[in-house]
Structures are given as C-alpha cells and as structure tokens.
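K.L.:
Please go over the structures that come below.
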Structure I
Amino acid sequence: MRIYILEDNFLHREYLKNAIEHIILQRKLDYELDVVLEYITFNDRIDNLPISDNDIFFIDIDLKINITGIDIAKSIRRANSLCFIIFVTNNTFKALEIINYQIKPFHYLIKENNSHINLDEDLENLFSKLERAAHLKESSSIKIDLNSGPIFLIPEQVNYVNSVKRDRFSCTLHKTNGINLLSISIGQLKKQLTDKIFFNDFRQYIINTQNIEMIYRSSGDIIFRNGETLNLSPRMIDKLLVYLRED
C-alpha cells in the first residue's frame, strides 16, 4: 500500500514527508511513501495506477499549476471510491466547493499562514483515525489479493465482474457506484470470491446474486438494484435461474 504526497510548497512538502516517514516507522505501518512532483503527468496516468482501497493521498488543494488539487482528487475518486483523500489547505472555505464534487475527503489538514506546517499532533490523530477506518473497512469486506496489491471489496457494492478481451490478467469490476479495472484474471478472482452470493459458473462473469432486482429471460437482461443492466444469452440466464432456485 502507498501514501502519496502532492504538495507544491517545498517547506510544506518536506515537513509532510519527514513527519509521515516518522509515523510509518513509529507505528510499523506497511506503507510506501511516494512524493509526486509531476502533477499533470500523475493526473494523466491515474486511470492506469493500481490504487488500493487503503492507499492515502495528501493533496494540496491550491496547486499553483494548470491543474488543481480538486481536479486530481476527482480523477482519483473516479478510479477508486474507497481510498483515503486528505486535503492540505490554508483555506477552510474550500470545503464547501469540495462537497459539490462528491470527492468525500477523509480529512483536512490546515496549514499555518506563511510558515511551515506545524501539525505533528494533528497528523498523529489523523493516522489513528486512518488505522481505525482501515480496520473497519477490512472487517466488513472481503480482501482480494491483486497482482498490484490487496484491495477490500464490500460485497453489497459489487454487481458483477467480467473478463477483459485480449487481457487475460485483468477483469472489470462493476460496482453500485462505479467501474474499476482489476489487475487479476477472472479465474484467480473466482478462487477468492467463494461466498454463495457470487455465481461463478460462467467462464467470463462473476455475478452477485444478492444485487439482482429483476431477470428477463426473453431479452436476456439482468437488472441490478442500482439500475445497471447485464445482457446474457437465454441459455446463461437459465443456468443462473437454476442456481437461484437451488439457493
């Protein structure tokens, strides 16, 4: 798992780097620290970045470049809806703007005006909250070991998973709140999603039967609770219906 720092003020960035490295060592946390300096390049490659649900991003809201911290946070949130985003700012009113973007930051670190950050106590409290939140996330979810590292799936947020054409080492996760590309073959994922709620008998699909709202055999449509539709052949629908009747 990784902690990312995106801060364009040298003094603030060095403070955060040193303080977080100290906390990682002190608490014996299994995190690697990544200080990002090329913000636009980083934003452009977020979709291909293996973001774990417990990854942490410290983002300066007011990056003094052609892209803002809010823009980067929006890209991160589209790629992963559960990772931890912490905004670093000296403008508390920015919180109102962020609410409208549905970024759902975990915390705000407030900079002191015109000086380096003096947030030792705040950072210690923050990491205590992060550890509790990560533990709660793990206790109510299923740990999945990907090629890029572990993630935690909350079963009720999963609609279905499908394989990716021409890439047998990846699959696409369709959740109630978005879509993610997972760096794992669907065959390996099936070995980890063994709960009876997951129908694993199709070669290219894993279906969460608890999120199914309606099944239309004539059209082959499966309608999930959030309105998403998956279309399958009548033969596949029949096989799924048999499973549901036996359950």
Structure II
Amino acid sequence: SVFRKPSGKGKMSKRDAAELRGTEGHSIFVHELREIGYLPAAVLNWLALMGWSYDDQKEDFDMAELVRCFSLARVNPAAAAVNFEKLDHFQGVHLRRMPVPLLATELAPYFVAAGVQADPAMLERIVPLIQERITTFEDAPPLAGFFFRASAACSSADLLVKDKTADESAAILQRAHALLAALPTMQHSAVNAALTALAAELALKPGQLFSPLRMAVTGQKVSPPLFESMELLGREVVLARIAAGAQLLQAA
C-alpha cells in the first residue's frame, strides 16, 4: 500500500515530503522524525493506525500492546492519508508518560543544538512546567531557553502595560519589583497572591500586570507558567530582569 498526501488526494512522493518539511516542519522520513524529536513509540503508534485498527475505542498503544493486539485480519488495504495531527496527538500521549529525569535527558541535546547551555539539574526542574506544553523535543528550547540566558531580550513596546504610557508602565514594574523584593518567599503561590493583590490595588486587571511582567522576566509572550517560572529563576534573577525592563521603558 502507499501513503496519500494529507489532503487525501494523490500518493505521497519524496518531493511532497520535502515540501512538507520545508513549509510545515513535518516529515515522513524516520531519520528526520528523530531529528525533530518525535518519540519512536509515538511514530510506531501512528504508523500502526494508518491502515489498521484494534477497535472503535482504543488508539494509544505501546510496543508491547501493539505486539499483543496487532492482527492482519484488521488491516485495511486501502491507501491511508498521512495525518500529522494524529502523529502530534500520539507524540503528546507518549511524551507525557515519560518520567521527568528521562525527558530531561532526551531534551538536553536539543537545547545544545539551539545554542542554549542548559544545566542538567535545572532542566530537570523545568520539565514539569513544559511537559504538557510541548509536542516535539524541538519545541522545548524556544519555550524554556530563557531560564538559561543572562537576560530576557525584549523591546520597550513589549513591556507596556495595556492602556498605560511608558512612564506609567515603568512605575508599575517598579512597584512589582519592590513588592517581590520584600516578599518573604518566592514560592509560586505566594508570588501569585502578592501580584494579584498588587494588580487590584493599582486598579489593573491581572493580565494587564502579568503580561508585561512575563515579557520582562522571560522575554516571551508565551512561556511556561509565570509564577512557577519566577520561583525557579529565583529572586535575584527575577528582580534584575524586572529592573532592566523598567529602565528600558524609562529610556523609551
């Protein structure tokens, strides 16, 4: 049998596969799937279900289950369309089952390839924050690289509090800085409660305060949970990054 294009129209060719890799980041080649960071168990699960089914309910299989359940009698000889959404689904299922230490070990080379020197112990602490938020191993460095960088790069425009001027936004960041500097602990629930109270005191919606803080601390609009990230980064790093953000706004 052959694989059909994701559209279901026409068989998949090497040229089609190359175009998918270049435009969508997908691949049907085993070595490229490995490079992207797909798990062998996820790829096997995906391939097995292209042309075979066990029943109307169960789709997620590990290798032992596939060996036990597979039967040629349930193979459909019709050509199957390549469904990358299914691959991502199975990747997510198998990735979230991985023990944290193993996932940290598997992710480490991808941080190196992205030019990020990730401390192994810190990476293992970060994994629980990103395990539910990544699909492939390649997704991890862009999401969590800020933990290992000297600063969080962003523009003054990114740091503006919604509906506030640059000077007003700088003053708000300075209030957050002072609050966190005096907080007895950087435990994430305490940080959350303190900053939520500050937002209310300043007549801001929580998102108005948290969004520029996220940019100041992580340099990203999308990141792992902000307060848990602050806890892992530690008070000194968090305060330095918020201060740098306030200074950037004052210079705008």
Structure III
Amino acid sequence: MAKQFQILKQNKDDLVFRNVVSDAFCATLAYKNLVTGNILPFIKNLKTSLLSRSKMSLFSADEAVLQAIVEGLLPRKYCIPELFLVMDGKKQKGSGRFGYSDIFVVKGTGDNNISLELKYVLLVGLIKKQKNDYGANDLEDLDKTLEKEDEEFLLSRPYSFWSKEHNKTKQMTISEMLENGINQLRSYMNVIAKGKTMDYSSSGIIDKRVKITKSNSNKLKGFVILVIGFHRILWKPVEEVISNYSYYKA
C-alpha cells in the first residue's frame, strides 16, 4: 500500500494517470453505495459508459455487451458474473434445472449481498414496428427520443426479438420483459439464500468461484436493470431475502 501511495504522489500531475484514478474512485464509490442498497451512483456510471459507445453499435449491442460493461464497472474481487445455480434438482437439464444469476456482488463488512438481473432492449426490435428501412441515424434518433419518453408509454411499447428457445421471432411489451426479469431475479435470490448445494439433485449454489459459510442472518438485495439502447435505463428493486450464509469470492 505504501508503494501505491508513492506512485500516486509521483504521478499527481499526470493527466492520464489522474483520469484513470478518478475512474477507479468513481467505480469504488458506486460499489460501496450499491452494497448499502443505493444503486443510483452505479446507474450513473453505467449510463456514462453506454454513452461512450458509437451509434453504429446500436445495431449489435445486446445483453452480452451489457453484461461485459457491467462487469467492468465493478471491482473484480467482489463481482461474480453468471453465478451457477441449481434451481430445481428434480427437473431435467434444459427444463429449468439450472440457472445463471447475471451478476452477484458480494458484500463488505456490514453491507448487503447484491444480485443483479440484466435486460437489454435492442432498438432494432422497436423500430421495426415503425419502418422497414432504417439506418444508424434512425436508431440514434429513436435512442434520444426514448431517453425522455414517459415511462408508462415506454413500457407499453411492443418489442420484437428472436427467441433461441422457440427458434422464431416473438413479441412482448417492454413491461412484460421487465416483469419477466423481476420474476427471474426473485427465483435466483431464493436459491442463493439456500447456500451451497453439493450435488445436482437439490437446490442452491454450485459455483466453485464462491466460498460460502454459515453466518448470522443478513440481507440479500436485488435489482433488475433494463437498458433500452444507450440513453434509457430503467431499474427496479425486488423484495429483500434473508440469508443465513456469508458469501466470498474464492
């Protein structure tokens, strides 16, 4: 730590170094707020990161891109992406037996463990209802329009997407997509609260990246983050779950 402070002192006038340190400070502060249950600083950092992307990437951005961005905004020591869960050991593989919680954030002393469910709405799936011929400028215009759109109207918008599960194009409203995320997150949190399972026949965490120990009761908080394009972010908390375990990144 002394060496790190020395490096900071030696580079205090280096603009690049100062910007990197500033970004790290903002990320750390957002994490500290997140584990207390305040997601707003993290949402602010997420939007800043999204807005740094080019308008051309509005064509290709998806949940995998969002996942990578979110992972990059959290300290590696406390972030476990795609936490592997046995949802119901009595079910067959491919029929709801396993699940993956998008982001599990382990807490510091006295804080809360946080589970994040990520949803991404591609603008292409929205604009198809308005026009068949569109380009990057059209997507950018829609992106800016959605930023200020009334939330109730926004949630009622129909969204078309390709379903790998059903091998066809499906449609739902953004509200339905958000509700699906909320229900998914609730089920993940209930399984996480059960602690570790040693096999595939029961229910719990079966991820080697997590060390789990018995502890006094503590809270597991969860948020669904739904991103539309790059300008609009909706987030919703779900009910807290009580856990009798402590979680650490192995």
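K.L.:
Here mean projected area of the Cα convex hull in nm², for residues 168-215 alone has been calculated and equals 5.5, so which of I, II, III was it run on?
P.N.:
III
K.L.:
Here is a follow-up. With mean projected area of the Cα convex hull in nm² as the yardstick, tell me which of I, II, III scores highest.
P.N.:
If we compare mean projected area of the Cα convex hull in nm² over I, II, III, the biggest value is for II.
K.L.:
OK, next. Just checking, which of I, II, III has the largest value of relative contact order in percent (Cα under 8 Å, 6 or more apart)?
P.N.:
Result for relative contact order in percent (Cα under 8 Å, 6 or more apart) over I, II, III: largest is III.
No lab work stands behind these numbers, since they all come straight from the coordinates. Values in this document were obtained by computation on a predicted structure and should not be read as measured data.
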